[in-house]
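Okay, got some structures for you below.
Throughout, read-outs are computed from the coordinates displayed, never taken from laboratory work. What you see is a predicted model; the values in this text were computed from it and never measured. Cβ atoms are built from the backbone, for glycine too; each structure is taken alone.
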Structure I
Amino acid sequence: MSKSARVPLSVIAKEKLSKTARQLWQITKAFFRSERRGRARTLLILLFLLSVAYVGVTVLTSYAGRDLMTAIEERNHPAYWRAMGWYLSTFVVAVLINVFYRVAEQSLALLWREWMAQHLIKRYFNNRAYYRLRGSESIDNPDQRISEDVRNFTLDSLGYALLVVNSVMTLIGFLGVLWSISGTLVGVALAYAIAGTFMCFVIGRRLVGLHYSKYQKEADFRYSLVRVRDNAESIAFYRGEKREHLDLFHRLSAVVANMRSIIVWNRNLGFFRNSYNYVALIVPILIVAPLFMSGKMQFGVVTQTLGAFAQVLGAVSIIADNFEGLSSYLAGIQRLGILWDDLDDFDAEEERSARESEGQLNETSARVRLDKLTVLTPDRTKLLAKDLSFELRARQSLIIMGASGTGKSSIIRTIAGLWPSGPGSLERPALHHLMFLPQRPYMVPGTLRDQLHYPAHDRRADDDQIRQVIAMVNLSDVLDRVDGDLEQVIDWSNVLSLGEQQRVAFARLFLRQPRFVFLDEATSALDEDNQRRIYELIRESGIGFISVGHRETLVQFHDRVLHLKSAGEWELTGRPM
């Protein structure tokens, strides 16, 4: 038996609860100490004051209701109309407080969601966490966590926090009312609520894990549908409909099976909660009815007692009454907490890597130079190139060739900083002086002008420059499709062929004019004439370039050839540089 298997379930549950509480505090503290803290704290104080005011009005309503019922019992017309006036007045005030309370609550929840989503998005792109999270086993569907989970978390966190505040205020307000009537009722209400809360935890604790799985399985199903849409043409060519719909059916079955389990445990919890709530209606009657029938209590006091008991019981039964929602909320905290912690780990790892590579990386150089650099996979388990050395100056070029899997693209990833490097040194210009063109370019939503300026959002070439570059890379027919309108928005990823998309990428290159460009199979979809034309244009522009490719015809466009072999061996050939 493993060590973990011998750990009592109570200890595991306690550790999970402690971790979840720490994550909740960490996330909440960050918001209320952020640059939005002024407005956030103002709204929170307003909500607290409105909550106190509402409980005060509710207590007054209970007394007005008591006097109204007593006046009816005694057939006292003047007292009846006075009590009715007070009763209706408290309703008017309660309505006003409720409306403003709801507006303040929604405003604070929206402010929290906006800040938290912006904060996570910023950290998601910081240090390329979005790229590194792709291989994470602990983080599934980070997009859903940032969008849906953040929305649910902010709404639920505020809702449950205010529920606790309201319950405490209600308990303070009505405990005195109930105690003035009968101390026995106070003890019964507290004991009943504690027993109910314990039983709800025992019956429904499995729901937390099931709701966590629900988030994951729902996101997996939705992502599969998006994947089919994004790869519709490839699926159609392969006639892969049966394979894809079976995959969707399997993912849907996982969603349904998980929901069935949730339904079963909600059913078990529902049996207890409904019994708990119905019995709660009888308990105060069993105590006060004999007092009323013996003449020791007025009828108005009976009605006030029932209302006060319900308020006190509701205040101390918030866990029992909301256990199903709380289980889903706790699962959401865990998902966001894991994302938050992993982003912290990425930041710390990046800082550590930066310190370790401080003597290895020089980003102020005017050349690209590798000196005895060892290239490894990110997990450092496979050696791709050992003691790799070469130098590339302005207007010079190099092509990396070798069998599939020898690490050609990995060298580019290492130079770009996407993968950590092993021993050795690397010199290159800063990243804004470099450009990397993958085999399949990224087509952004927007206009043709947006496509050509990507990823820059602040630098803009004039129309004449854009049209000149479009003609250079043989994309005039694409411009004709939009009637020469650079501002027309269409679905470029589906409208353009892969060859046209690659030429769009080269148009971006010539508009940006970096010092060096790295081409990872970037001409694979071009015919020989267009490929030759592109390389001639790069040479004429004075941009240094490193290519990754398999075609032997590519060698003629480069000064030197780097052949990668197995076990980290390599060979550099061509004219000296």
Structure II
Amino acid sequence: MTESETTRIGVFICHCGHNIAGVVDVKRVSKEAESMPNVVFSTDEMFMCADNGQALIREKIKEYNLNRVVVASCSPRMHEPTFRRVVEEAGLNRYLFDQVNLREHVSWCHTREPEAATEKAIDLVRMSVARVAKLESLPVKKVQVTPTTLVIGSGIAGLTAALDIAERGFDVILVEKEKILGGHVAQWTHLFPSDQIGEQVIEPLVEKLMRHERVTVLRDHKVTEFDGYIGNFDATIKNNPTGAEKKFKVGAVIVATGFEPFKPQGRFGYGTSPDVITLAELQEMPRRYEIFRPSDGRPVRKLAFIGCVGSREPGNKGHEHCSRHCCSAVAKAAADLRERVEDVVVLYQDIRTYGRGHEELHRLARSRNVIYSKFPPEAKPEVNIEDGEITMKWFDVLAEDELMYHPDLLVLATAMIAPSDIEETAKMFSLTRSSDGFFNPEHIKLAPLSTHTAGIMIAGASQAAKNAHEAAIDASGAAAKAVSLMARGEVEIESTVAQVIPDRCSSCHTCVSACPYGAIQMDHSVNPPVAFVTEAKCHGCGTCAGGCPSSAILMLHSTDDQIMAMVKAYLCVPEGAAGGKA
């Protein structure tokens, strides 16, 4: 039988609400797809990813005996797993499906060219139809999972994650590079909005962990080597004082390395006068009714705060991200201290008390006559220190006037920034970083705790600036992901990987150095040595295949035949058909 007699393709075009259909004529795209080779069914639907859309795909696969499926919708990064699962539920191999990105690649980048966007959409669908006809079934592969999780960092996120996992019956190895557990929260004497001492929050967690039989706590230790793949990672951990190293096998990793408070040396008198401190240093002061000047021990009568120090400062001045917790923390501290001092002034660029109950903190501060004064972003307050006296000058936006103030103590609400060794951690665990320096999640909405390295999760302030409450919630979510992985006992790995053709391999090592995931090594058991791929570590990026001078690497699911079919479908459009380059 010929290919056209055996290949039966179904095409499903998604409106994505207004995201695609607002620019692309999706009904025309669907109509054009009907005449493409091997297509026996084509339709459009408002939301293909919704329950109705998924049900439609399953129904039509059975009704038309489809053995290939094309879905033209949003990014495969978002919904490829969804559609793979749908075709599998209908009896097809998951790899006999192809997804076209009409949202990011067409409608969102050609919003003012609806006609050209529609032509491009038709071209992309035609190329996908040509490719899917060449696709082959691939086996679904699984690997066993070691039922132990490695947690990096012992702040509130690391402690919470480790305890959650242990209480669900799985082993945990908690590694902390410092000598004490608890991170920054353990050092703070004032937590908002509960006004607890940090130790009151941290100590119960530490006590439970130290007593738990499933938790191994390694203080003053550091991970020095890390290798492997999801379910089967190998970690080498060094004892910092002795230098002794020990290897551990783990199935999952939670990176909870936290943040560092920004030290604004040279700004607003910080580092020049002991009476200029950061918000973090204020939160570490002993809890007592009166607060005293660090310089001479006199009681503080006039207190000032400056917000956004090192935060929301574009370019080389500072860090562009908002540190999120500062406005609420300043409001709580100002409200508390207002009852102990004569007056409190808060200089702010903007107020962002976004959390549940946080706006009430701002209202509380205002009700206690805390003075809020807004300064323009382009004109920061000036701070001069002479003979121990602090003089602040700034332009008040609302009063439209220059103001001056002489505080006894000046508190700078500084940025939360990524740890100084985060680059080393990123390389160790193959993690990517965002523009603010913290770790990137796999997907900000759909996979906010997973990373692009399968089996490795991020939690707490290692991902972004956030408060302790948010960090603990993150930690429980990451722990749940690790537990679900270990509870299954085995995990599926991607089959769209590189495959070496031994007879063509010239032992040049090009692929070994090119692979960004360390998935390729040389097999020295044969002579001459040839490359081999650890499939569980391979991400199917194709870097090795592109660099191989001997054409010895085959990319499953992206073979030369499949790629050339797409090129021909674009360049050799049948006469009278829309799109393409004749």
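Descriptive notes on the structure:
- Label whose coordinates, when FRET efficiency 1/(1 + (r/R0)^6) of positions 127 and 399 (r between Cβ atoms, R0 = 41 Å, to 0.05) is calculated, return 0.85 (choices I, II): I
- Of the structures I, II, the one that 2.6 was derived from, the read-out being distance in nm of label points 7 Å out along Cα→Cβ at positions 191 and 271: I
- With FRET efficiency 1/(1 + (r/R0)^6) of positions 279 and 455 (r between Cβ atoms, R0 = 30 Å, to 0.05) computed over the structures I, II, the top value is the one for II, the highest of the group.
- When distance in nm of label points 7 Å out along Cα→Cβ at positions 63 and 431 is computed across structures I, II, the figure 6.6 traces back to I.
- helix-only ellipticity at 222 nm (-39500 (n - 2.57) for each DSSP H run of 4 or more, over all residues; to 500) from the coordinates reads -22500; which among I, II: I
- Looking at mean projected area of the Cα convex hull in nm² for structures I, II, the greatest value goes to I.
- Which entry (I, II) yields the derived value 0.60 for FRET efficiency 1/(1 + (r/R0)^6) of positions 423 and 495 (r between Cβ atoms, R0 = 35 Å, to 0.05): II
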